[in-house]
Structure I
Amino acid sequence: MSPLNRNTDPSSQAEKRLISSLTHACEAAKLEIPGFLWLTHEGDRNLSPGNLHVVWVFDTQASLAQALETGQGKRMYELTAQAFTEAAIAVGAAEAHVSFDTEEACQRHNGGNWQARLSMLRLNH
């Protein structure tokens with residue numbers, strides 16, 4: 001039996017579509033939202049909607065608070081929903097799949113170790 005060809009594996013193709021769509025969302029947000037730096041996503045191999053989560057990361061808590069106070073949270077939810085749609089992933093409200101964080105908080109609480117921080121966020125989500 002030959003190993004699974006990841007280039008034709010449907011879950012691999014869905015992951016590639018999601019990464020591409022989220023990359024576009026990230027680049028748009030960098031231009032539109034002061035203090036926004038990057039995003040990441042997590043989920044199981046099959047991108048089950050119930051396990052899919054996107055973390056939007058800002059430089060500081062002040063930048064994040066300002067973005068949310070000025071309605072930019074809605075824009076990030078819209079960009080996330082659009083990315084899911086483009087990747088053909090059906091989810092309910094995007095808000096249930098999004099959280100926000102900051103480099104400042106990661107540095108303060110996790111010594112800059114994002115792997116540890118994301119593991120902690122996974123447990124709390």
Structure II
Amino acid sequence: MFSLFAFTPRNLLRLGLILFFIVAAGNAFGVWSMSSFASSLPELCVVHAWTDLECPGCGMGRSLVSLSHLDVESSIAYHPFGLPLLLLGALIAVAPAPLPRFISRLSAASVVGLLGWWLFFRIL
């Protein structure tokens with residue numbers, strides 16, 4: 001039986017996706033705006049603070065905030081893996097209990113793709 005109160009990784013992912021879609025609906029209907037809130041947050045990336053290099057996740061938060069505003073173009077500009085991450089998370093959240101093999105392979109390929117993109121475009 002499905003229960004959000006069991007603290008498993010999949011249930012926490014489901015809860016996070018529910019909260020994301022609540023925020024996105026609020027943004028779409030003009031109830032609130034996350035852009036002003038997100039721009040007022042301090043930079044939390046330790047890698048960027050210490051090395052002045054962007055880590056593989058830099059820009060992901062801004063990308064997801066842009067997606068919550070349904071602004072796909074700026075989301076991709078902030079981080080091209082924001083939309084695939086959201087779609088993969090939704091796929092994992094609704095998948096049956098033992099994850100099908102293709103989802104596991106897709107998750108592994110996404111991590112390899114993200115690290116390759118980061119090395120090629122942000123480091124080299």
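Throughout, read-outs are computed from the coordinates displayed, never taken from laboratory work. Quick caveat: nothing in here was measured; it's all calculated off a predicted structure. Cβ atoms are built from the backbone, for glycine too; each structure is taken alone.
Overview of results
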{"quantity": "Which entry (I, II) yields the derived value -17000 for helix-only ellipticity at 222 nm (-39500 (n - 2.57) for each DSSP H run of 4 or more, over all residues; to 500)", "calculated": "I"}
{"quantity": "Highest-scoring label, criterion being mean count of other Cβ atoms within 10 Å over residues 19-26, among I, II", "calculated": "I"}
